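Engineer: In structure tokens below, several structures.
What follows draws every value from the coordinates through simple rules; no lab data is involved. Every value quoted in this text rests on a predicted model; they were computed, and no experiment measured them. Cβ atoms are built from the backbone, for glycine too; each structure is taken alone.
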Structure P
Amino acid sequence: MFDFHVVGGTALRTLIDASRPDIVETVRSAYLTHGDGASVNPNSYFLRFPEKPDARIIALPAHLGGDYGVSGIKWIASYPRNIERNIPRASATLLLNDYETGYPFACLEASQISSARTAASAVLGAQELTGGRTADRICLVGAGVIARNIAEFFAAQSWSVNRFVVYDQDASYAASLTRRIGELGYGAEQADSFEAAAADADIVVFATTAPEPWVTRADTFVTGQTVLNISLRDLGPDVIVGAQNILDDVDHCLTANTSPHLAEQRLGHRDFIDGTLADVLRGKVTPAVDRPRIFSPFGLGVLDLAVGQRLYRQAVDKGLAVPVPDFFGETQRWS
């Protein structure tokens with residue numbers, strides 16, 4: 001009970017590279033467990049800084065029951081200006097707690113866990129809303145770490161894709177992601193504008209750091225297109241209300257001025273929301289055929305717990321977790 005391990009980023013990268021399909025199935029299972037009510041996922045807490053308005057550190061506490069029985073918290077920093085130093089925007093740690101005693105048993109480097117569960121969620125959403133693993137064109141808007149991970153998860157799930165099209169305001173970032181997609185065995189090209197990138201795309205993926213909507217035309221997307229609203233704030237309310245809207249969790253997603261939240265504020269109701277991804281997985285909601293489909297995942301802490309627990313167990317089994325002897329100073333109330 002008093003064992004404590006640390007799992008570093010290098011070990012996690014090795015494990016993630018070898019188990020992406022398993023991670024997608026873990027995310028699927030976690031969504032269903034959460035949808036069944038066997039979880040506790042409080043609102044995230046945002047630590048902000050007056051002198052750095054674009055930076056934040058977010059605490060995501062959660063508990064996941066069912067077959068998991070694990071609690072914990074992810075502490076993730078988002079500093080968009082990090083990219084000016086050519087370092088990732090996000091850094092994170094994940095602490096896992098035993099459900100029976102509350103004692104923590106592992107600390108994991110979690111930026112890669114966060115990226116992996118986000119990418120797995122996106123690719124799972126794409127599969128469920130399109131009904132398969134085939135696309136003529138996939139458009140990636142934003143060419144950072146999350147977009148790279150999403151491309152890698154598409155490849156790990158053996159998607160048949162004729163061509164990826166990449167758009168980023170920084171052409172050098174788009175070039176880097178385009179090269180990476182080529183290494184995955186797909187055709188890929190850069191676009192000079194969002195409009196050129198998204199035109200005729202079957203799937204449009206937003207993975208930007210945009211703080212507010214910049215895609216605002218109601219007719220931006222057409223029937224048959226699936227939009228993965230991963231960065232949550234690129235789309236204006238008119239775009240949202242003209243589409244089928246699938247969220248990961250309604251109450252969580254309708255906070256913090258996300259695109260669906262802005263739509264709710266404008267309309268004064270939630271009638272434009274069609275359901276959750278768990279509803280789609282259960283067959284309670286059918287993907288629309290008469291309008292665009294938008295999947296907006298807020299990013300639930302229970303996903304970090306599920307993926308983190310799986311990777312922790314693999315790390316221990318493979319000798320990649322570092323034990324910390326005597327981490328707890330007292331293990332008995334009275335001797």
Structure Q
Amino acid sequence: MITLERVNKVYSNTFHAVKDISLDIKKGEIFGIIGLSGAGKSSLIRLFNGLEPVTSGKIEIEGVDISELPKRELLNKRKKIGMIFQHFNLLKSRTVKENIAFPLEIDGWKKSDIEKRVRELLGLVELEDKGDFYPAQLSGGQKQRVAIARALANNPKILLSDEATSALDPKTTKSILKLIKDIQKKMDLTVVLITHQMEVIREICDRVAVMSKGEIIESGKTYEIFLNPKTDITKELISYVPPQEKEEIEYIKKAGNKVIKLMFLGSVAGDPILSKAVKKFGLDINVLGGSIDLLSAMQVGHLIVELIGDIEKQDEAIAWFPSLDVGVEVIYNGI
């Protein structure tokens with residue numbers, strides 16, 4: 001759907017904002033791009049729809065290199081790429097209905113068709129009773145719903161989100177993310193979501209790329225990145241996930257008993273893994289704590305357990321768990 005090949009963006013002051021980035025974003029997925037402030041995320045997303053020209057490399061949308069398109073063709077292509085922003089960018093002097101209608105007016109739609117389409121979009125974002133309100137009369141979450149409706153006016157195939165939830169409180173953020181996810185399914189959209197909030201990635205994205213200093217330093221499926229972050233930047237970003245979403249397990253260290261963290265996902269979560277380990281290695285296993293989380297659409301489980309028994313058998317069990325697609329982290333080595 002969207003392919004970036006060795007894309008670079010250098011501004012006139014010689015600032016190299018985007019460095020040699022290659023990506024392949026699939027049709028119908030929600031793809032997150034995350035990084036700390038100044039990582040180059042916003043510069044990158046403005047290249048996706050030609051708001052900024054690339055310095056080198058190419059961006060293909062459905063096989064068409066947008067950097068090679070004449071201005072008029074680029075404008076037509078852009079109509080199928082909706083975009084929402086952190087600060088909503090609504091026209092203060094226009095009502096909700098008029099804000100949503102604005103791109104359709106520019107595109108030359110008939111008045112009757114505009115009215116019909118605006119009604120549909122108000123229903124889609126659950127603001128049927130707010131059509132005659134002005135932006136100043138709306139909450140932040142309602143403003144963002146209007147911005148989403150406006151971005152969807154021309155039936156785009158791609159929705160770009162540039163820090164769209166950064167100005168919202170956590171509860172409103174969850175409602176907006178749920179709305180985006182629901183709309184993505186209904187309209188079969190491809191969504192590219194820029195954020196500095198790892199909890200946003202966790203909630204909604206199928207895959208994620210981590211940016212730092214203009215480069216992509218790590219990418220993969222969301223649950224893989226959470227389970228096994230490879231870079232210090234990614235670990236730092238995950239550490240910012242609100243404390244209430246993390247679980248602290250207290251345990252007493254006992255010599256000879258190793259404490260391990262087991263990480264499993266998808267269908268493995270339903271398997272009697274601990275029972276198999278007890279029978280296979282003759283160990284006792286004490287469950288200290290655990291949880292099941294949802295990373296995008298993937299169920300991920302965590303168990304903290306204490307292994308009791310022959311130390312060599314404990315080591316054999318630790319080496320055996322990965323063969324069942326279960327991740328293992330030794331928290332305490334029994335010494």
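Engineer: Given a value of 24.0, 79 for Rg and Dmax of the Cα atoms in Å, calculated from one of P, Q, which structure does it belong to?
Structural biologist: Attributed to the structure labelled Q.
Engineer: If you rank structures P, Q by distance in nm of label points 7 Å out along Cα→Cβ at positions 119 and 303, which sits at the top with the largest value?
Structural biologist: Q
Engineer: Ranked on distance in nm of label points 7 Å out along Cα→Cβ at positions 103 and 319, which label among P, Q comes first with the largest value?
Structural biologist: Across P, Q, distance in nm of label points 7 Å out along Cα→Cβ at positions 103 and 319 peaks for Q.
Engineer: Any idea which of P, Q comes out highest on mean count of other Cβ atoms within 10 Å over residues 135-142?
Structural biologist: Of structures P, Q, the maximum of mean count of other Cβ atoms within 10 Å over residues 135-142 occurs in P.
Engineer: Which of the displayed structures (P, Q) returns the greatest value of mean count of other Cβ atoms within 10 Å over residues 47-54 on calculation?
Structural biologist: Q
Engineer: I would also like to ask the following. Comparing P, Q, where is Cα Rg over 2.2 N^0.38 Å, for residues 167-278 alone highest?
Structural biologist: Comparing P, Q by Cα Rg over 2.2 N^0.38 Å, for residues 167-278 alone, the maximum is at Q.
Engineer: With Rg/Rh (Cα atoms, Kirkwood Rh), for residues 183-230 alone as the yardstick, tell me which of P, Q scores highest.
Structural biologist: Result for Rg/Rh (Cα atoms, Kirkwood Rh), for residues 183-230 alone over P, Q: largest is Q.
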